[in-house]
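Have a look at these structures, which come just after this line.
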Structure P
Amino acid sequence: MSFSFFSSKKAHLIVIVALIIHINGVVVFGSSAALDRQSLLEFKSKFTNDPHGVFLSWNDSVPMCEWKGVTCGRRHQRVTILNLQGNGLVGSLSPYLGNLSFLGYITLGSNQLQGSIPPEFSNLYRLKVLSLSNNSLTGEIPANMSSWPNLWHLNLAFNKLSGKIPNTFSSHSILRELYLAKNDLTGGIPPSIGNLTSLQELALSYCPLGGSIPDSLNQLKNLRKIGIGENDLFGAFPFNLEILELLEIQLSGVLPNSLGNFSSKLHYLGMGFNYISGIIPSSIGNLLRLTTVSLRVNSFTGIIPESIGKLQSLQILYLDGNYFSGVIPTSIGNLSRVTKMDLSGNKLEGTIPSTIGSCKSLIALDLYANNLSGSVPKELFQLYSLSIGLDLSQNNLSGLVPQEIGNLKVIGLLDFSKNRFSGEIPSTVSGCISLEALNLSSNLFYGSIPEAFSPLKGLEYVDISRNNFSGSIPRYLQRIPLKRLDLAYNNFEGEVPIIGVFANTSAISITGNTRL
């Protein structure tokens, strides 16, 4: 009797234990490949739409380790990688993933995952990479994620996660990359983030965190990239940085003279689309490793400091959309490595310095919408590297277009519109064999359309309206695959061609030529 009693009791206990285990997301198959397989099938069952047929191979006729997105270890045939990134999968995360005890990499970003991150993920003590970015996950970040001792990359950005960032980060963590941007996280930056002494990249932009920036961030001696914007944060930022990006955060005030005291390692300074006013401190010239300076669309005033020429590692210079005045500093010619320079939309005046011809790496130069005057220096047309474009439009530039324009053999766009250029279009323009767009409108040009346009077979957009051009419209324009041709308000005469671009009335404008 006692034997049967204990046997019956034991059976009930087994059933109860099995139910508890099942509720907690563990399937009773033992610690084996069979457990991994069953857990993956439970994971699959949580998806309602598989637009790319990812799960077609997840069946009995295909070994588990050959299922799409699944990688197993060579020796033990246990799942080590689950990579279903960018497959448009619709569904939720299964707690059964917590059974995959050999799993080191989970990359499920850019799908349509909903629901919360299961707490059972804390069982994945071998996890090194967890990437769930660009989904629609909700709920809070599991507080027990600090139990992942091997995790070095955590990307939960671009979701709908809410609540606080867990304050459980341990100094024993090897986390190097933490991306939580574009979520609904609140409650400030937890001081324990300062314990992540291996952290190299931190992205918290576009989260309504609020509060002050904790002093503990200064402990992050390996931090080289930080993204903090649209956070309602206040306080000082750490200075042992390589990248400082503060874009679109409604930042106001002025740049302090101590700007030049930032880390000597700083190579990226991005503060665009804010409300920063005042001048650029001349101390910026101390940041000799800067490769990118982007201060576009702010309220800066004053002159562009001459010390900008000290930044001889600079490759990108964006100062557009401000209120800079005065002349373009001659020291700009020292930027021999700069590839893109945008000074448009300011109040710069005087002439274009001839020293700009020393910027031999330039592929794009934009001086649009300033108050520049005088003639264009010939040295500008010795920048053979110019390939993207040269925009001098909406200034007060005058004189002739130099014959040296033909040196720009790889340029794609030339825009000289809304100036006071005069004379004829030089025949050397035929050398601009890569030209796709040409805008000479609203100037004082005269003469006929030169035969020099004939070799420019890549031309798509031509606007020479509102000038004093005369003569007939060349018939060779019919053979160029133009998408838009504007000849309006000139003095052209004779017959209008009828084929090519001329056959599309919406692609051509000849208004204001009374003798056509």
Structure Q
Amino acid sequence: MGITSDIFIDIPELDLCSFVCSLIRENGDDIAMVDAITEQSLTFNQVCELSIKFASVLNKRGLKRQEVVAICCSNCIEYPILMLGAAANNAISTTCNPHYTYHEMLKQFQHCQPKFVITDADQVEKIKQIADQVKSIQEIFTIGESTEVSSIQRLLEEEDGTAFPTNVSFDLKEDVVLLPYSSGTTGFPKGVMHTHYSFVSMIRLATNTKPPMRFVTYTCIPLFHIMGVLRPFKNLVIGWKHIIDKRFNVEHLLKCVEKYKINTMTSVPPMLVALQNYQHFDKYDTSSLKIVGSGAAPLALTVKNNTSKNLGVDVLQGWGLTEILVSVHRSPSYPEGSVGQLTFNTEFKVVDPDTLKELGINEDGECWVKGPQMMKGYYKNPSETSRCITSDGWFRTGDIGHYDENGFIFIVDRLKELIKYKAFQVPPAELESVIHSNPKVADVGVTGIPDPEAGEVPRAYVVRKDGTLTEEELNNFVQSRVSKYKYLYGGIKFVNSIPKSPTGKILRRKLHEHALKELNKL
């Protein structure tokens, strides 16, 4: 029962920095990365040299093994250098959305206790305020010039690399190298612990099959996202030129495709919605573009087909999670609706979520996955770790799906209660906590409702404590405390009660069903 990859490949027993630098030097002085805005570029050799220098910078400042460095900046070509420098010291890189509100960022930093924070110049004041509350933070660095704190670029210019750590010990399957935060179905975002072994495994599984030519590839999805942060490392190892953009804009993307002769790009569904609606493709030569990968959220078939037709490309949808990325490999030949077949070294099975009985071909249930690319667990959260990872090593994804007789995997729904707004995860419990903090609110339940452009948007059902509370007032309250993608775009509905179980747990399924009935009446 279940399916297992019929190909197993060797996973190098190396720390992240050693693994990456040993391979990318093969491409020497070829261009590795280009900033799509400034046009600044780095060669493969420069990436290694600068990583060594940054490791030396951190070592001189006393960074110890398994201490945390927060990378909280916009997309930049220095991103993998920052991670490799920390990794060489056997420290942990936690990635963070630089546009988080003060409260959101404070929660993450209180949890992971970073020693150093690297951010954008326009975020320094916010980080300083957070550092007043999080005493572990010893120094702030910026990407780009700043009059207040040290610039990474200036530090690297002045550094000779002689303090590169050479006596660091690694326990590859235990020592954490990457700590992204993944929103859970309950509670607040959880820190996902990827070890040197699991992250090297991700890169190795993603780069085992190389096309006969060296592609030029493009990324504008956030590098703090697991789907984004893997891309620079994959492209460095495989030897592709990587164009890195700070944000998505249709016109700028198409200009980049024409200018750099881009062959492949990474996307999320909202990008493809914008592309399918664009009317002026004839203004640009996009003939070099052949493959567009989509991930992070479900992709509507009409959007996939329209994008494919408009650009003349293969649009490939993948599937993976922050906890175990690269669960499938993709091919244009897979059937409609499938996310592909199982990648190397990986096992997959489908289980009845209630009885835990294993199911067979074309039977929908919860998808369980096992492989070397799986996280070690959740940071400082053993109870959630044991809930999601079974005693025999399977990760319970919370996604509902099946596999067919040819081993193609289909994801059809999810157990998780996460709201997927565009490519972002919005945990209802987090919004409920924010709304509950309003003194005029007695109770609240949040659910997602369908939206043609965003996929889902959050809607709040609120029991008022004070009858004077208005929708506008509560909306303003929420928007002052959360990032824009968590706004209550689905509206606020005032109700008399929230459906709950005898133990007090919100019955989200009933809340969701109620919301759908309301929508169907419109």
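No value in this document is a laboratory result; all are computed from the given coordinates. Worth saying up front: this structure is predicted, and the values here are computed from it rather than measured. Cβ atoms are built from the backbone, for glycine too; each structure is taken alone.
Taking volume of the Cα convex hull per residue in Å³ for each of P, Q, which is largest?
P
When relative contact order in percent (Cα under 8 Å, 6 or more apart) is calculated, the result is 5; to which of the structures P, Q does this value belong? The structure behind it is P. Here helix-only ellipticity at 222 nm (-39500 (n - 2.57) for each DSSP H run of 4 or more, over all residues; to 500) was derived from just one of the structures P, Q, and that gives -2000; the source is P. Once FRET efficiency 1/(1 + (r/R0)^6) of positions 77 and 357 (r between Cβ atoms, R0 = 41 Å, to 0.05) is computed for every structure in P, Q, the highest value turns out to be that of Q. Look at FRET efficiency 1/(1 + (r/R0)^6) of positions 93 and 253 (r between Cβ atoms, R0 = 41 Å, to 0.05) for each of P, Q: the largest one is in Q.
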